[in-house]
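Structures are listed in the sections that come next.
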Structure 1
Amino acid sequence: MSSWTSARRAAASVLPAPTWRYRLAKALAAATGARFVGIYTCPPGEILDGVHSVYPDEMDEIMVRVAREVLPRIAWTRHGQRNPDAASGTPYFPLDDDDGTQRRLLEPLMKAAGVEDLIHASFLAEGKVVGGAAVWLGKKKGSRELLAPLGEVARVAGSTLERAIRLARGCSEGVSTDPILPLELLTGRELQIARLAARGLTDVNIAHTLGISEQTVGAHMRRIFLKLRINSRLQLAQETRLHRPVAS
């Protein structure tokens with residue numbers, strides 16, 4: 001059995017989410033010869049609420065740092081909406097983005113991990129991003145040859161996740177899943193900050209994560225409290241679903 005066949009089978013398997021992500025990461029590492037592979041899953045279109053698995057395990061800290069330090073900044077640039085490959089599931093090289101933002105953010109982590117190139121492929125369900133693969137390569141040579149087979153694996157993975165989402169939706173028929181608080185009142189930036197605050201981050205942590213001042217975070221938090229008619233971070237965490245991780 002070829003390595004890519006094993007990767008497609010891993011993508012098509014119906015397993016508990018952490019096991020599915022880990023096995024797919026391991027299979028893609030074997031197929032691509034990558035230094036390491038990170039697989040994440042998230043609620044439809046909400047990559048900031050995603051969770052990930054990494055193969056090999058010892059590289060997990062890199063993905064943790066990407067999620068904590070880099071992803072919120074990339075999300076704020078609306079990179080996913082502006083990049084047709086990111087939104088369509090076509091594998092692409094994030095370091096080649098037009099303005100060099102992702103290269104500037106990721107290069108320090110790549111040097112620490114001994115990585116020269118990076119390929120990303122989104123997993124789509126019902127037209128929305130529900131996960132993805134980050135393939136971290138030790139060498140650039142031959143990396144473009146990986147795009148087509150990686151794209152096929154990404155399509156299979158998206159199909160698997162779409163079936164899982166539909167099954168979960170069927171199981172929850174008649175159960176309200178609407179947020180308790182009117183989150184649609186928040187701007188994109190306010191929602192981003194509310195998510196981080198609901199996870200327990202302080203104003204200082206949020207400011208560092210987003211690259212803005214602590215004073216700016218405080219101003220946003222005051223507007224969030226006013227719009228949602230709450231008066232504490234505890235209330236924000238208890239009365240929204242923003243802090244809840246993706247079910248495993």
Structure 2
Amino acid sequence: MTRTRVRNIPEFREVVYDEKHWSILRDLRSIARRVMEVFNRHGFTVWLHGSTARGDVWEKSDVDVVIPLKTPGLIVEHILEDSGFKPFSRYIIAATPTSTPKGIIYLDDEERVSVSFPLFNYKPREVEFYKYSGVLTYSQLLADERVPGVNKNLVLIIPTESGHLEAPVPGYEDYVAKVLGVSVDIVRERVEVLTRRDQVGRTGIFAKIALAPGESFEEAIERLLREKPLIRRTINN
């Protein structure tokens with residue numbers, strides 16, 4: 001996993017996209033539209049999350065498609081495979097001991113195009129995190145909208161017609177929360193977590209297991225809960 005460092009930037013910095021940047025963004029969003037359309041057609045709420053929603057992409061940016069509601073893994077896999085998508089890898093991830101485990105299906109061998117979904121109901125703060133990072137609905141994507149959000153370097157990205165504005169997050173938590181329409185608590189939480197991670201040099205997540213061939217998400221979550229009893233206690237509570 002590539003380590004992400006907190007960036008110290010001036011109050012505001014304007015970034016103007018060149019044609020290469022716009023081309024990368026168009027290509028990534030084209031992939032996202034194809035994946036999201038499949039779930040939209042089946043009546044699912046589906047979001048595009050992260051840099052492809054904000055616009056601050058580069059050649060190795062990911063396409064993160066999110067189903068925000070608890071969904072059986074079998075249904076997600078059936079919809080994808082019935083629509084011609086071939087899963088290359090499948091995981092269950094819990095970012096922290098108190099995080100809701102989620103399933104992730106990667107649709108390419110580089111693991112850059114993914115569909116994720118919670119295996120239990122997300123907590124309100126976890127849903128709010130997506131808005132903090134930048135999230136687009138399918139209809140917004142079709143309208144070619146971009147949304148503000150905070151990247152992994154703790155930089156606020158505000159889209160403009162020619163690119164985006166960047167602003168620091170540490171020290172400006174109230175302003176960032178107002179721009180994003182989220183609680184200031186989640187902004188402060190992310191600043192604390194990422195700043196501490198940057199200082200101690202620790203990255204990674206609490207639990208990540210790969211599904212075996214033929215293993216369902218429902219079977220794998222039981223395996224995870226046996227291996228990580230702290231997660232089981234969190235879910236039971």
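No value in this document is a laboratory result; all are computed from the given coordinates. Everything quoted here is computed from the prediction, not taken from an experiment. Cβ atoms are built from the backbone, for glycine too; each structure is taken alone.
Which one of 1, 2 has P(r) over Cα pairs in 10 Å bins from 0, in percent, for residues 83-218 alone, as calculated from the coordinates, equal to 10, 33, 36, 18, 3?
This figure was derived from 2.
Kindly point out which one of 1, 2 the value 34, 29, 11 was derived from, the read-out being Cα extents along the principal axes in Å, for residues 155-194 alone.
Source structure for this number: 1.
As an exercise: mean count of other Cβ atoms within 10 Å over residues 11-18, calculated from one structure in 1, 2, equals 11.6. Which structure is it?
Value 11.6 for mean count of other Cβ atoms within 10 Å over residues 11-18 corresponds to 2 out of 1, 2.
With mean count of other Cβ atoms within 10 Å over residues 35-42 derived from the coordinates and found to be 17.9, which of 1, 2 does the value describe?
The read-out was computed on structure 2.
Computing distance in nm of label points 7 Å out along Cα→Cβ at positions 99 and 227 gives 1.5 for which of 1, 2?
Of the structures listed, the value fits 2.
From 1, 2, which structure was semi-axes √(5λ) of the Cα gyration tensor in Å = 29, 23, 15 calculated on?
It was calculated from structure 2.
Quick check for you: by relative contact order in percent (Cα under 8 Å, 6 or more apart), which of 1, 2 is greatest?
Largest value of relative contact order in percent (Cα under 8 Å, 6 or more apart): 2.
Starting from the value -12000: which structure in 1, 2 was helix-only ellipticity at 222 nm (-39500 (n - 2.57) for each DSSP H run of 4 or more, over all residues; to 500) calculated from?
Clearly, the read-out refers to 2.
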